[in-house]
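Each reported figure results from applying straightforward, stated rules to the coordinates on display, with no laboratory input. This one's a predicted model, so the numbers in the text were calculated from it and none came from an experiment. Cβ atoms are built from the backbone, for glycine too; each structure is taken alone.
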Structure P
Amino acid sequence: MSNTDQTLANLLQEDRRFEPPAELAAHANLTAEAYDRAAADREGFWAAQAERITWAEPFTQVLDWSNPPFAKWYVGGKLNAAYNCVDRHVEAGRGDKVAIHFVGEPVGDTRSITYAELQDLVSQAANALTDLGVEAGDRVAIYMPMIPEAVVTMLACARIGAPHTVVFGGFSSDALASRLEDCQAKVVVTADGGYRRGAASALKPAVDEARTKAETLGHTVEKVLVVRRTGQDLGENGWDDAVDVWWHDAVDSASTQHTPEAFDAEHPLYVMYTSGTTGKPKGILHTTGGYLVGCSYTHWAVFDLKDDDVYWCTADIGWVTGHSYIVYGPLANGVTQVLYEGTPDSPERGRWWDVIEQHGVTIFYTAPTAIRSFMKQGREIPDARDLSSLRLLGSVGEPINPEAYVWYRHVIGGDRTPVVDTWWQTETGSIMISPLPGVTAGKPGSAMIPIPGVAADVVDEEGTPVPNGSGGYLVLTEPWPSMLRTIWGDDERFKETYWARFAKQGYYFAGDGAKKDSDGDLWVLGRVDDVMNVSGHRLSTTEIESALVSHPKVAEAAVVGAKDEDTGQAVCAFVILRESALDSGASDGGDDIVAELRKHVRKEIGPIATPRQIMVVPELPKTRSGKIMRRLLRDVAENREIGDVTTLADSSVMDLISSGLSGGKGDE
């Protein structure tokens, strides 16, 4: 096998650098010495990070790695996650500090909850769940909008030792049913509905359908606890008195007194199912001690968290980012944060920037998909708001292309804020690779190097580290506290999925490709499934997408490899133009704009990456979490019948693409 077959080609070059602001660097939580300290004694370093957490009983061993890949962290230690996130702050005299500024999608629907108030709410919910028959070890499913009761429920479950599984409120009843059955959920907590783009969107009917489907699979949900959020009609058959219970009846009347129980560090905290509705769901198990240490440490270190910060992560709690960087990490650190229910463009396109201005947000953590959507709209909308409170920006969910990074830093951050481009996964539990904002000179598009305490590398097919300037497979080479412990109910699948590929070396691999640049910094290139083989060269879709988006007329791009008789696969691109380009008459996707973009990619990367085909489209097919469904675009590029679209946020997008294509072959 040739070298080009073995490793990903290293194509894009990036020379821009952004030094840390002097004031931030002078008072940074972590400095450069932390890398050396962690490398010299990894277990000692992680033992020190565990001091961030209050332990009911101290641990006697930092790491038990005697039976890899099954890790045990902080062996012998006992703790309660909810106590760490709520009660200890109240006991320390910070009960009056705001924990959550809730902003509902309907304008004016706001409430602020202090840590003392949060303690009462979590205690009431814990008592209510206990009254519904939930005991330590029972599983509770949560299918809710982004409202405070969702956070309260997660913490109440942790308080009584009942592992929770949060299912994103946009998933279908089939997806919910499969998860209820797989983890044998005893109780479901939901709402009548939530608000999305100005309208009430029902949730309770999907729970009813899922409960019926779970019964056909042999599992019975005992109780459904329902928050009245929208007040919408549940229908004639939408309530079962034997099963359904209103939150305001069960929780609001419950006692605010509840003593949290300490659980073993390895007690299951939650199961999170990886996205997708086909095949057997894959439940990622995270346990309590190591996960809480990992989340609190990384939130404090990567975001340089200070006591007076106002933090906002825009993720949904249905995804792991919402677990780690809305609930467990921030609340363990006693933060004041914003919780927002709706979409970024409802009721109008500047809603997010209004929230930042109104609440004085200092740290803002969002996804590249959102950033590129704002680029598409133009800078006039954020420029009309005062965003001067921001001191640090974060990116999460997928690799951020350099142009989006620079736009984010320049337009939203006013050229004064570091951008932390974070790489991690559902499976890793917390951030693994990221710049440190007071240490690292930011490099647009690069996640840089593993944070102190984490060991990662890029290897070839044989598991050998690749030299600088080469690409390959991104692996984690040492265990870390917040690592997944197994796949729920399936240890063999856990070993096969994450550890079998590099079993000889003992490396963790979850499917991402990466490259090392000439400095040894890491560039995550997305899933290895999204790699094209063009004339023997393994090209990453991410790099070509980045090149396209660096053109001033392009807002978003998605690239796929399509079968080609001459080259094996050919590069096919789908692009959305910026509104400024549309206003200038480039909307027809004609030969001029296609030729311009093909020439631009050739200049930025090289002839090998020149798209065979560029199609200007009005939208891209995305899941509700913002991931582009390249599988569907391959169907279009290869003239196949469009496959299953049930996981799309908007299934009509494929109709728009199919009807709106305007040639753009650009063959040479």
Structure Q
Amino acid sequence: MKRLLALVVPLVLTGGPALAVTPPPHHPASTTHTSHSTTAARASRDKQPTGKQLVGVVIDSVSPKYVRKPSEILKLHGQVQNQADSTFQRLTVRLRYSASAVQSRGALQMYADGKGFDPGTVGAPKVVSAVQPGGQQSWALSLPVSRMHLPKSGVYPISVEVLNAANTVVGKQRTFVTYFPANSPGKTNVSWVWPVIDQPHRADDSTFVDDKLERLLNTGGRLDDLVTAADPYKKVTWLLDPALADDAAQMTNKDGYTIKGTAQQPQSIAAGGWLNKLRGTLANKRVIATPYADPDVMALSRAGMAQHIRDSTDAVGFALGRAKLLSESTSVAVPPDGLADQQTLTNLVKAGARTILLNSTVLPHPAQNYTANPLARKQVAGANVKLVAYDDTINKVLATDTDEPGGVALAEQRFLAETAMVTNELPFNPRTLVVVPPRRWNPGPILAKDLLNLSAHAPWMRQVALSTVERQKKAEPRTFQPQKGQTGLPKRYLKQVKDLNGDVRRFTTIFQPQASGFTLGITRVESSAWADQTHSGSRLRQTLANELHSAEGKVKVLNDHWDLAGRSGQVPITISNELEHGTVRIKLNAYSQNDTRLHVEGPGQKQSEITLEAGHKEQVTLYMKAAANGPAYVNIQLLAPDGEPFAETRVLRVRATGYGRTALLITGISLAVLFVGVGYRVIRRRGDEAEDTTGG
């Protein structure tokens, strides 16, 4: 029983089973320099801390990044960071390594996740001086590769651990070293799909909601780094959001651009420079265009909004034209996160896609002991569609936060390890990995350049174009497993977008030709960027709705009251187009709120069409007849050509006086009779007064 517990307890405490590795060979030559440290290491493994490490271990660099021959020296540099509340007077840093290669990608994943045992052999320790709370000290370790006794090509686990004065492990960091000696068989084809995507920064075409894009496009910004890093590599396939290029083009207007709630911004030099660099970089390279603003296609499919997918796909050429970029391919689709269900596939194919890149978790292969080629085929909506699986594990590795100290080195070593594992699975059967980094990837300039350089020059990798994958004749028996469960934009959010889309479409129809700066705003609020930022998406949607309401109010009736001098008469109605751009075609409809009190006749009832250029006015005459004196109210509507109102109803107050021409004539005659009567009486009185005077 005690022996059983001795085996089980360490397994539970370490969080999982040990690595599936080849038993290490016995190397007497290495016993002398490791015997004491190995014994101490085994003792220290029983004293490993739980929870947060007292000392953080950062690996800044591993050199060389991969090993080719035993004569090399493996060097690691980094820092220890005191995360405890007290000072460490003495810390020991040492390297643990193993001569047993990792046997599978699953075992590699477990080790990277902190499960299983650390390697059993330790190198010479290094002591660092006292470290105050919150402080850090640098360290450097080196080890001749010959002492590792690596038996063959493979991926080998290593770790850097820190011990306190009591010989207790207070911190550690795991990583890998890849050994690929000369003449090792096998090469894995690596096909990159390089994303240049951001979140939308405009509501309607003329209104930016923030000023973040300027920094991203400037030298050293995320988007500038991505373009610069991949520029030299001709076999990299680019994944570009046309909305990003469109936003940048808007920022290059000579009159500047408008950010909501701030002063007018001058023409962006950064945006102009980035666009010029992008145009030069993409020349003679393959570019896949996402639908405009990279919409959440699966959420739209599930909400019954397939037309929105087609609309955003149709907008690609228009947007790239405004950015002075060549129209790019929309026959390849890469849904956000590589997730899809059957309806999503159908809608993408109906929008023109014939190759669809999916996450390998959605397109699994039955093989458990090797990584299969990515290409599969499937009949979708009557079309023979190529489904291409990109590697989920590598996607997650690239998604790690490399802004954290040591993040770049760990990501590079893991990338090398994963690709080498694929090569060594079937070294005489070369296969292909498709690598698609996260949508809005932020690797930094160093990692981005290093990964592309490693995939082009590491001896077990070869860069190939995506077209090479598409041309493969043999499809793998991959099974499409539709994504289940609610993901992405919620239905309630999309219901509000759908309602706003109706208002935008109605407003768009009044223009001649039919276009407005609000149409693409709908696709912007449907962007996959808002899947985990629905609050930000809602703010963008509300800004779009407010700008639409403001624009609708600029095509309006100017009248708000009229005095009807009589019981009937003509009333001129003035309509104004105060928009800066766009000729509109509208109809006028006017009707009384109480037809028995005030009857309205005129062009409004016939809904005659009126054409107004920007900045112009037009007058329409209505005939009104009042049944009684006093105020009455007339509703005046401006209608789209289809007869639907596109703006708020205007209420005209009409006051009928009841005095027309006839009434004035009668009044005049009455006054004349009155004046004659009064005059006669005055003359008669004066005559009577004269007689009295004469008689006296």
- With log10 I(q)/I(0) by the Debye sum over Cα atoms at q = 0.06, 0.07, 0.08, 0.09 Å⁻¹ derived as -0.52, -0.65, -0.77, -0.90, matching label from P, Q: Q
- Task: Taking 27, 20, 19 as the value of semi-axes √(5λ) of the Cα gyration tensor in Å, for residues 83-330 alone derived from one of the structures shown (P, Q), identify that structure.
- Result: P
- Comparing distance in nm of label points 7 Å out along Cα→Cβ at positions 131 and 619 across structures P, Q, which is largest? Q
- Message: When Cα Rg over 2.2 N^0.38 Å, for residues 99-210 alone is computed for each of P, Q, which one produces 1.66?
- Response: Q
- Item | Of the structures P, Q, the one that 18.8 was derived from, the read-out being mean count of other Cβ atoms within 10 Å over residues 147-154 | Q
- Can you say which of P, Q returns 4.4 when distance in nm of label points 7 Å out along Cα→Cβ at positions 307 and 507 is computed? P
- Please state which of the structures P, Q yields 23.4 when mean count of other Cβ atoms within 10 Å over residues 179-186 is computed from it. P
- Note on the structure: Computing helix-only ellipticity at 222 nm (-39500 (n - 2.57) for each DSSP H run of 4 or more, over all residues; to 500) for each of P, Q, the value -10500 comes from structure Q
